[in-house]
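Just so it is clear, none of the values below were taken in a lab; they were calculated from the coordinates. Quick caveat: nothing in here was measured; it's all calculated off a predicted structure. Cβ atoms are built from the backbone, for glycine too; each structure is taken alone.
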Structure I
Amino acid sequence: MHSWILTICLAVAAASSVIPRVRSVEWSQFGGPRRDFTVAGKGVASTWPDSGPKTLWRRALGEGYSPVAVDRGQLFTMYQRDDQEIVIAMDAATGRTLWEHAYTAPITVNMSRAPGPRATPLVVGDAVFTAGATGKLHCLDRRTGRVIWAHDLFNEFGGHVQDEYYASSPIAFRSTLIVPVGAAGGAVMAFDQRTGAVVWKAHDYKISYASPILIDVDGQTQAVVVMESEVIGLDPANGALLWSHPHRNATRTNVSTPVWGEGNLLFVSSAYDSVGRMLRLSRQGTVTTVQELWTSRDLRVHVGNAVRIGGTIYGSSGDFGPTSFAALDVQTGQVRWQQRGFSKASFVNAEGRFIMLNEDGELLLASPTDSGLAVHARVQVLAKTSWTPPSMAGTTLYIRDRVELVALDLKGS
């Protein structure tokens with residue numbers, strides 16, 4: 001190990017005997033504080049003028065769809081520049097570049113239609129963990145961008161090379177980092193956060209584009225990972241398989257992250273010829289049982305996310321044909337309502353108001369009602385394909401398309 005890397009590792013270790021958990025008040029990981037795209041939303045305006053919310057700053061950024069992580073006044077995301085991927089840290093107030101770390105990651109033929117990294121950086125203490133589109137995994141010092149450790153998930157471990165890109169955002173559990181890999185005997189792997197050493201690896205599934213979540217099933221923490229043809233539950237401490245359930249489609253394109261909620265209900269959804277499905281998990285002793293409550297083609301989430309509020313699950317449904325925004329009963333799958341006129345959107349739930357960014361770069365503020373989505377304001381903000389989910393810290397919203405990043409002030413008067 002190079003001496004400067006060892007120095008950084010020792011400094012990080014000395015800072016605390018246990019690496020802190022992900023911060024709970026900012027957007028320091030994929031999907032926000034609880035990985036469910038839900039925030040407190042205190043102080044957010046109830047509407048906007050026709051010109052939209054106030055723009056704090058706007059800056060150019062290279063190709064990619066990596067969402068922004070927000071931590072202690074800094075932003076972290078990724079983009080593509082020629083044959084390199086770039087991890088960039090910015091000042092949250094101004095968008096000014098603080099540091100960049102570049103590494104070689106040539107665009108493959110299949111990535112050429114929509115190049116660039118997809119995963120969200122994960123900030124834990126003074127470390128930033130990133131996963132690039134070609135399977136390059138890095139641990140960087142959040143203050144300087146220096147490399148603490150790195151792995152190549154495809155070439156080093158024989159990971160599953162997907163058709164287009166690697167997109168799964170890493171997740172922290174205790175002192176480990178958990179990532180899907182898709183290797184033989186290493187479908188999912190856990191690495192020591194400080195050293196990058198392999199803590200465990202297990203199973204023989206091929207991976208998908210979806211990001212894992214952690215859930216609590218009757219007092220037991222489980223890692224839920226959507227694979228290419230199934231969704232599985234693992235013990236995050238050792239990788240032991242706790243349960244699995246089929247979830248496939250003809251294109252092998254599972255993208256959307258599962259949604260966990262009250263009643264031990266897990267919603268999993270994919271587009272194309274797949275479905276949205278609701279699973280109920282229960283645990284007795286060491287055994288977890290999976291019951292499929294329902295499946296529905298009325299909520300097939302493509303590249304966006306779903307959000308659950310109480311007894312209703314919401315999301316954009318559809319892929320390359322007509323899309324709708326739908327609300328389904330979590331217990332029965334019955335459609336409460338479906339609304340046309342909305343392009344595919346990712347969205348944040350801010351105290352029951354949806355802040356939505358559709359793929360055409362239009363930003364909407366809306367509230368779900370018993371009969372449909374009430375739109376309070378909508379404005380065109382971005383010009384290019386906008387598949388990147390928004391990130392929100394306090395009343396500041398960060399959104400990006402393929403070439404530009406914008407910070408918006410959503411504060412009410």
Structure II
Amino acid sequence: MVTAAIDPLSPTTGGVTRAGARQAYTLIVMGSLPTLAIASLVPVLPALFARFKNAPHAEWLVPMILTVPSLCVALFSAGLGAAADRWGRRRILLLALVAFGLFGTAPMMFDDLHAIIASRFMVGIAEATILTVGNALMGDYFGGAERKRWLGLQMSFGPIISSGYILAGGALGSISWHGPFALYALGLLVLVPAALYLFEPAAASGETSVRGASSAGSMSSGSGTAAEPSSHFPWRATLLVGAVTIAVSIVYFVQAVQHGRIFGDLGVTTPSRISLIVTLASIGTVIGGYTYRRIRLRPVGRMLALVFFCFGFSYVGVSLAPGYVSGALFDSVGQFAGGFAVPLLIAWALTKYDHEHRGRGMGVWAACFFVGQFFSPPVLSLIAHGRLSFLATVGIVGAGCLAAGTMAWFSGGSEPTAAG
């Protein structure tokens with residue numbers, strides 16, 4: 001599938017050109033913004049607990065400062081994606097970037113826990129929009145090998161940008177617990193290239209061309225009226241992709257959420273050393289994204305098998321590691337799997353939706369991914385059942401991944417590739 005588009009800021013051939021690097025890099029940078037919700041605030045979580053220790057129910061309200069945005073992504077992505085399909089991607093996305101910047105920085109002026117959580121709720125809705133519409137635009141603008149290339153590059157940049165957010169959050173947090181919220185002003189900075197370079201796509205004929213926005217950024221249809229879908233939403237394909245995404249996400253967030261506990265149980269005693277080890281091991285994520293960009297396309301089942309095999313090898317190895325040095329090596333294999341898995345799942349999901357359903361479809365995908373994040377810790381608790389150590393539980397998850405990889409290898413050879 002090749003998607004062409006009118007870009008008012010790009011040279012055109014006969015009035016139509018394909019999106020290029022400016023659109024891709026804008027989407028990549030914009031796609032990193034949702035990671036701010038947790039990455040920038042992790043270093044000041046103890047300070048937040050100290051500040052609000054006397055507030056009623058602080059023990060569960062304070063963590064909500066970090067987790068409410070992710071909950072909003074899970075709850076509202078599908079509806080926001082459907083709205084983008086109906087009323088236009090660009091318009092909703094620009095509004096979301098404004099909301100992200102304004103509500104994200106609002107806690108700098110608050111000293112009330114409930115007001116902060118309310119602002120974080122609005123940030124979560126903005127994040128859900130940015131994540132959903134950004135992925136949809138990646139599918140609108142690019143197809144085939146180009147889409148694969150940009151998604152892989154996005155995943156390669158991810159851990160580098162996330163590490164930058166953590167370091168910046170720690171530096172600003174050393175000044176004041178309000179400090180890390182200043183990073184949300186990045187949403188207003190990203191708004192500038194988004195307004196300049198992103199344009200409104202619309203299917204013209206079988207997705208071979210799309211209508212562009214005017215240089216003023218208006219909807220290409222000019223009337224702003226809602227477009228009625230001409231085909232049914234592919235629920236069967238959505239259920240398949242959603243179920244696989246939840247399964248992979250549960251496994252993915254065993255590592256992403258529990259890194260501190262993993263290395264704590266492996267003998268690392270200070271948070272600074274844990275963050276350093278995790279940062280070093282995150283080179284695996286960069287390599288995973290690069291490998292996805294360069295690997296020859298295979299059926300989706302075989303590529304998912306590779307993901308599960310790597311997660312399985314990593315988690316079993318971590319559970320048996322004699323110390324944190326060998327544990328970090330096994331951990332990097334799991335991070336490789338994560339760096340490979342996320343662009344693979346996005347690309348696979350994009351192949352299931354044509355233009356008129358892509359926003360809604362990618363909203364469902366985002367919701368499933370964050371539902372997996374929500375269920376990952378309870379799944380570990382259920383497996384442990386109060387009888388197993390944490391690392392032993394991780395090892396059992398790893399054994400399950402090896403079994404899932406074997407099943408995916410032998411049952412998924414006929415599924416088309418996830419190139420788009």
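Just a few scattered comments:
- Each of structures I, II was scored by FRET efficiency 1/(1 + (r/R0)^6) of positions 133 and 285 (r between Cβ atoms, R0 = 25 Å, to 0.05); the highest score is held by II.
- When relative contact order in percent (Cα under 8 Å, 6 or more apart) is computed for each of I, II, the one that comes out at 15 is I.
- For helix-only ellipticity at 222 nm (-39500 (n - 2.57) for each DSSP H run of 4 or more, over all residues; to 500) computed as -1000, the structure of I, II it came from: I
- Among I, II, which structure scores highest (criterion: distance in nm of label points 7 Å out along Cα→Cβ at positions 149 and 341): I
- Label whose coordinates, when Rg and Dmax of the Cα atoms in Å, for residues 117-180 alone is calculated, return 15.8, 47 (choices I, II): II
- Entry that produces 60 once percent of Cα pairs over 21 Å apart, for residues 141-236 alone is calculated, selected from I, II: II
- If Cα extents along the principal axes in Å is computed and equals 62, 51, 42, the structure in I, II: I
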